[in-house]
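Read-outs: derived from the displayed coordinates by stated rules, not from any lab. As the structure is a prediction and not an experimental result, all values here were calculated from the model. Cβ atoms are built from the backbone, for glycine too; each structure is taken alone.
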Structure I
Amino acid sequence: MFGKLLRAALAATAVLGVSMGAAMADWPSKPIQIIIPWPAPNDPSTLVANAIAPVMSDELGVPVKVVNKPGGGAVLGAADLANARPDGYTMGLVSIGPMITQVLRGKTPYKNDDLQPLGLVWSSPFTLAARADAPYSNLDELAEYGKKNELRLAHWGLGAVPTLIAMKVAETGGFEWKETAYSELNPLLVVQGDADVITFSTPGLTDYIDAGKMKILAAMVPDRLPAYPDVPNVSEQGYGDAYSIWFGAFVPKQTDKEIVNKLSAAFFSAMKNEKVAEVIENVGVVPHSSGPDEARARMDRELAEFGTTMKNLGIME
């Protein structure tokens with residue numbers, strides 16, 4: 001009896017293997033959907049994805065459609081992606097928040113490894129910035145000043161990724177912030193003296209920097225800011241990993257590795273297209289590329305490191 005059951009199971013497995021192999025051989029044979037978990041109007045990821053979709057379509061030979069599924073701080077769209085069929089016809093763009101920090105805080109119905117990365121594709125150009133006349137111009141000088149003086153940090157909230165990066169800087173530098181979260185964060189808080197340092201996106205600082213009122217202490221990007229290539233990032237200054245507010249391309253966990261590699265190659269190839277590169281430059285994100293394995297290794301490190309920082313801050317158990 002057991003022998004019959006075993007033979008039946010092996011036969012079923014063989015049929016399933018043949019079926020999956022045939023499906024992979026035919027892939028892609030129908031439209032591919034890119035889920036964006038944010039609202040469409042003026043969303044950088046939506047704008048870039050809409051530019052990438054027709055280029056991927058030309059390369060893969062099937063329609064590629066962008067679908068916005070906003071809600072829950074991007075958690076709803078990410079959950080839909082995690083629950084999609086792992087057949088290579090559904091992918092999505094998800095950022096570090098819903099993939100790392102919200103997972104750590106238990107705010108998601110999925111686990112980090114329920115989504116498989118095609119790669120990390122770009123970062124928002126966030127920075128640590130101060131008044132132009134501040135007595136520090138880099139993180140070492142900031143740390144030395146902070147050990148002897150009060151440093152007021154303006155930020156979005158303790159759970160926000162730029163804030164966590166700033167907290168890692170303080171932890172590494174051996175000082176503490178006097179921090180205040182603002183619902184309406186604005187560089188004028190620093191310019192007018194209400195705060196000493198701010199976590200903020202580069203485009204919102206440009207006018208103040210050009211007017212000689214503010215300066216960037218460190219870039220929160222993997223490489224350097226295209227607009228300010230002389231400013232080292234956090235990692236280059238010795239204050240931790242190359243932390244950034246990254247965005248990645250993902251598929252459901254069980255998607256076949258061969259399909260993952262094909263989708264990844266098509267996506268990164270499309271990013272090099274001249275028209276796509278122009279859209280990327282216009283929306284202000286900082287493009288970079290890390291493939292599936294590198295992206296997974298980075299996320300594993302950040303789950304551990306940000307988890308420790310968040311526990312120290314008392315915002316997770």
Structure II
Amino acid sequence: MFSNASNFVHGVDSAFLIITGISVFFLVTLTATMIYFVVKYNKKKGKPAVQIKDNSLLEITWITIPMLLVLYMFYIGWEGFIPMRQAPKDAIQVTAIGSMWKYEFIYPGNKSSDTLVVPINKSVKVNLGSKDVLHGFSVPGFRIKEDMVPQKKNYSWFTAGEQGDFDIYCTVYCGVNHSYMHSIIRVVSEADYNKWLAALPVKKADTNLGHTVLEKNGCIACHSIDGTKSVGPTFKGLYGSTVEVTTNGASHKVTADSVYIKTSIVEPNKDVVTGFPQGVMKAYKGVISDKDIQLVNEYLKTLK
């Protein structure tokens with residue numbers, strides 16, 4: 001605790017300790033008081049019960065003190081939170097894209113990396129987005145956590161004060177491989193950062209429109225294009241092949257033609273490929289247009 005990993009550590013840790021200290025104090029005090037009265041006024045001692053009239057001063061006291069303490073705890077939490085939403089205008093801009101189940105970090109110049117590398121003592125604003133479902137961008141060592149929401153802008157920022165590697169976790173359950181969604185922030189000297197960024201390759205532009213449709217909708221996260229087994233069937237060699245599926249509990253074989261591909265996109269749980277679970281893929285009816293589905297068909301034909 002109270003490290004210099006980021007500019008938010010001291011504020012968050014102070015709020016945590018103060019709130020925890022107040023909570024522990026009242027837990028011990030109230031528990032001890034309760035035990036004292038249970039022992040002192042035990043019925044076995046034969047003391048007759050006495051009706052006690054209300055005490056206005058006591059009631060005002062036990063309402064006022066907790067109210068003031070709660071307001072104080074809110075204040076120190078709010079004081080630590082506000083700076084997290086006030087990124088400096090001169091901060092280094094990086095875009096972080098979450099998808100099932102990985103992070104991609106895009107730097108100025110359309111350079112891409114799966115590791116977030118930043119210079120020490122420089123403010124960095126991370127613009128957050130998601131290709132498919134809700135993800136989390138959490139760096140416990142920096143005391144920051146924000147959601148990555150599809151089709152909605154969000155951001156997080158920080159100034160790293162210590163060199164080294166710091167874990168990035170997804171804190172929102174995003175599917176079967178949620179626990180494997182992990183990356184790191186690597187804090188280096190400014191000279192090393194500039195050298196690393198200069199050597200970072202430019203993100204390759206995808207000229208295949210069908211692949212772009214699949215990538216945009218998060219399909220590549222669950223369906224490989226190289227034959228590797230994943231959450232769903234591979235796209236490699238799929239088009240025109242014979243596929244064994246289960247429909248309404250009955251197994252049968254179908255040809256993976258354009259009709260089958262469209263059905264698998266708009267009604268993914270109608271014909272489920274044998275060996276794969278039902279209910280994992282969401283329906284894209286109304287999300288992926290017929291025109292884009294045709295582009296997907298043309299792309300799948302190339303994956304022999």
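Quick one: mean count of other Cβ atoms within 10 Å over residues 80-87 came out at 17.4 when computed from one of I, II, so which one is it? Kindly include the intermediate steps, with their values, before the conclusion.
Values: I: 17.4; II: 13.4.
Matching structure: I.
Using Rg/Rh (Cα atoms, Kirkwood Rh), for residues 136-279 alone as the calculated read-out, with 1.05 as its value, let me know the right label among I, II. Walk me through the numbers on the way to the answer.
On the way: I: 1.05; II: 1.08.
Label of the originating structure: I.
If you rank structures I, II by FRET efficiency 1/(1 + (r/R0)^6) of positions 152 and 192 (r between Cβ atoms, R0 = 41 Å, to 0.05), which sits at the top with the largest value? Could you put the intermediate results ahead of the total?
Numbers: I: 1.00; II: 0.75.
Going through I, II one by one, FRET efficiency 1/(1 + (r/R0)^6) of positions 152 and 192 (r between Cβ atoms, R0 = 41 Å, to 0.05) is largest in I.
Of the structures I, II, report the one carrying the highest value of relative contact order in percent (Cα under 8 Å, 6 or more apart).
Numbers: I: 26; II: 14.
Looking at the calculated values, the largest one is I.
Work out volume of the Cα convex hull per residue in Å³ for each of structures I, II, then name the structure with the largest result. Mind dumping the intermediate values first?
Working: I: 144; II: 236.
Comparing I, II, the top value of volume of the Cα convex hull per residue in Å³ belongs to II.
State the single structure among I, II that was used to calculate helix-only ellipticity at 222 nm (-39500 (n - 2.57) for each DSSP H run of 4 or more, over all residues; to 500), giving -13000.
Numbers: I: -13000; II: -10500.
The read-out comes from structure I.
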